Structure I
Amino acid sequence: MASESMTSGEYISHHLLNLTYGKLPAGYERVGYDGHSQVLESAEWTLAHSATEAADMGFMAIHLDTIGWSLFLGFLFCWSFGRVAKSVTAGVPTGFQNFVEMVVDFIDDNVKGIFHHKNPWIAPIGLTIFVWIFLQNLMDLVPVDWIPWLAMQMGVEYMRVVPSTDVNATLGMSLGVFFMILYYSIKQKGIGGFAAELAFQPLPKWALPFNLFLEVVGLIAKPISLALRLFGNMYAGEMVFIIISLLPFYLQWTLSVPWAIFHILVITLQAFIFSTLTVVYLAMAYDHH
C-alpha cells in the first residue's frame, strides 16, 4: 500500500496512529494531508491529520477505530454465541455449536478450579473477557495493509484494527475489572472490613501506614499490570507484522506465515491470562483474611 510512497519511518508511524477525533483550540495551525497549512479561527472538533495533532487534542480525544472495532467484535461475540444458545440441539454437537460448547466448558472448568464461592456471574464474566479479547487479538492476523487500504479508499486516512494494541482499550477493560474487585470486596466484607483488610495486614496493627501503603499499591497494580501485559504483547506483535510488511514480497510470506502461526498461540494465551487473572482477583475479593 503506502510503503511505495512513504519512507519506512513514515509507513510505521502511519500504521501506529489511531483514527483520532478531538478538539483543537482557536489559532491552532493545521497541516492538511496535502501539506497546506490552515489556522483555525475558532476551536474545532475534528479528525487528527497527524500524530502531533492527535497529541495536541489532549485527554478528551477519542480513538474512533478502537471504539468501533471493539463494539463490532463485542457484537459479533454476543450475536454468534447467542445464536448458538437459541438453536442448541440435543445429542452430539456439530459445527460451530461444538466449538462454542468447547469454549464454554473450558472457561467453566477453569473458573470452578479458581473461584470456590457462589456467584453465577463469574463464569459468564470470564467467558466474555476471554472471547472478546481473543477476537480483538485475532485482528492482528489480518494483513496489516488490507483494512487500512480499504479505509483510505473511503477517505479515512488512519485505521488501526487491533483494539488491544491501544493502551486506552486495555486500560479501560482492566479498570472495569478493578471496579468489580472493589464492588465484590465491599459487598462481601463491608466497607469497614475491606478498609481493615487494607490497613491491618500482613504486619501488626502498629504498622498501619506501611500496611496501607503496601496494600493500596498492590491493589492499584492489579489493573495496571493487566492492561500493560496485554498491550505490550499485542503491540510488539503488531510491530513485527508491520516491519515484515516493509521487506521484499518474497520475504514477507516467508517470515509472516511462521510468525502468524506462532502469534496464534500468543493471542490465545494473552486472552486466557487476562480472563484467568480476572477470576483470580475476584476470588481474592471474596476471601476473608
Structure II
Amino acid sequence: MKTYRPITKSRRHMSTLPYRKNLSGDRPTKSLLTSKKRQAGRNNAGRITMRHQGGGHKRRLRTIDFTYDKYNVPAKFETIEYDPYRSANIALTLYADGERRYVLAPKGVKIGDTFTVSESASIKSGNRLPLGKIPVGTFVYNIELQVHAGARIARSAGNYAQVIAHDAGYAQIKMPSTEIRKISDLCWASVGAAGNEEHMLVNVGKAGRSRWMGKRPTVRGNAMNPVDHPHGGGEGRQGRGLRRAKTKWGKPSGKGQKTRTPKKYSNIFIISRRKVGKRR
C-alpha cells in the first residue's frame, strides 16, 4: 500500500494502491471503450430511487469479456490496466487469431503470460474450464451460474470460490460469502483468483475522496427523526430501541439477520447458508 506524509488531517490515514507496481501503464484501447449515461441514482422522472449516488469523476466504460466464447484459441496477456467501474484490474488479451479483448486479470498474472479456454486446458491460473473438469480443492473465479450465460460469481478484487465436491452432475462450490451451493458441472469457471487483492486495504481518508468516486453521504438512522427512520428519535444520543436492526423501510438489515427472500427460486441449489455477523 502507498501511504502519505500527514501534512493534513485527512492525509494522515489515507492510503492508495501502488499503481506503478501493479499496472503496465498503458492507455485503454479505444475500440473497447464505450460511454455510459450517468443516472446518479435517479429514475426517468428524476426521483431518487437509489440513495447515496451522484457526482463523481467522468468515466469511460471498458467492454469486458465475461462469456469467453473463443474456445481452444490460446491468448496472451498484453497489458494490465485500471478499470474505474470495478475493484479488480483488467487485462488486454491478444488471441492467436489476432482479436483483442479485455478480461479480468487473475492474481499473480504478468505481461506475456498465456491462458486458454478449453475443456482440455491445464489447471493453471487464468485457464478456463467447465466445473466438471476442475478437481476438488481448486480455487476458481469468474464463475457462470447458467451454461454459456457469462461469468457472474467471484469477480471482485481478490475474490475466489472453491470447488469442494462433485455429485450428480453438479459441482459444490464454497462461495466468497461462505455459502455452499450447487452449480452445474457444464458451467465454466476460471482457475485462480481475481487480482488486485490489496484493494480491501485502501483507507479512503476523507469525505471528498468518496465524492470523487460518486458516493454521496450516508446518514445514520439513529441520527434521524422518527418520521424518517425506524431507529430515529429520542432525547440526546439514543440506541435504536429495537431488538433487530431495520432499514429505512422497516425491512431486516444485516447484523446477523437473515435477509434472503424465503421462497427464492435458487433455494434448491443451496446446501449451506452463508454465515453472517460475528459467527463468520
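Taken together, the values in this text are just the output of simple stated rules run on the coordinates, not laboratory data. Since the structure is predicted, the reported quantities are computational estimates derived from the model, not experimental observations. Cβ atoms are built from the backbone, for glycine too; each structure is taken alone.
For this structure, a couple of remarks:
- Structure (I, II) behind the derived value -1000 of helix-only ellipticity at 222 nm (-39500 (n - 2.57) for each DSSP H run of 4 or more, over all residues; to 500): II
- A value of 1.00 for FRET efficiency 1/(1 + (r/R0)^6) of positions 103 and 263 (r between Cβ atoms, R0 = 41 Å, to 0.05), calculated from one of I, II, originates in structure I.
- Origin of the derived value 0.15 (FRET efficiency 1/(1 + (r/R0)^6) of positions 31 and 87 (r between Cβ atoms, R0 = 41 Å, to 0.05); candidates I, II): I
- Answer label among I, II for the case where distance in nm of label points 7 Å out along Cα→Cβ at positions 71 and 95, calculated from the coordinates, equals 3.0: I
- For relative contact order in percent (Cα under 8 Å, 6 or more apart) computed as 22, the structure of I, II it came from: I
- Mean projected area of the Cα convex hull in nm² derived as 20.7 - corresponding label from I, II: I
- If Kirkwood radius over Cα pairs in Å, for residues 7-46 alone is computed and equals 11.7, the structure in I, II: I
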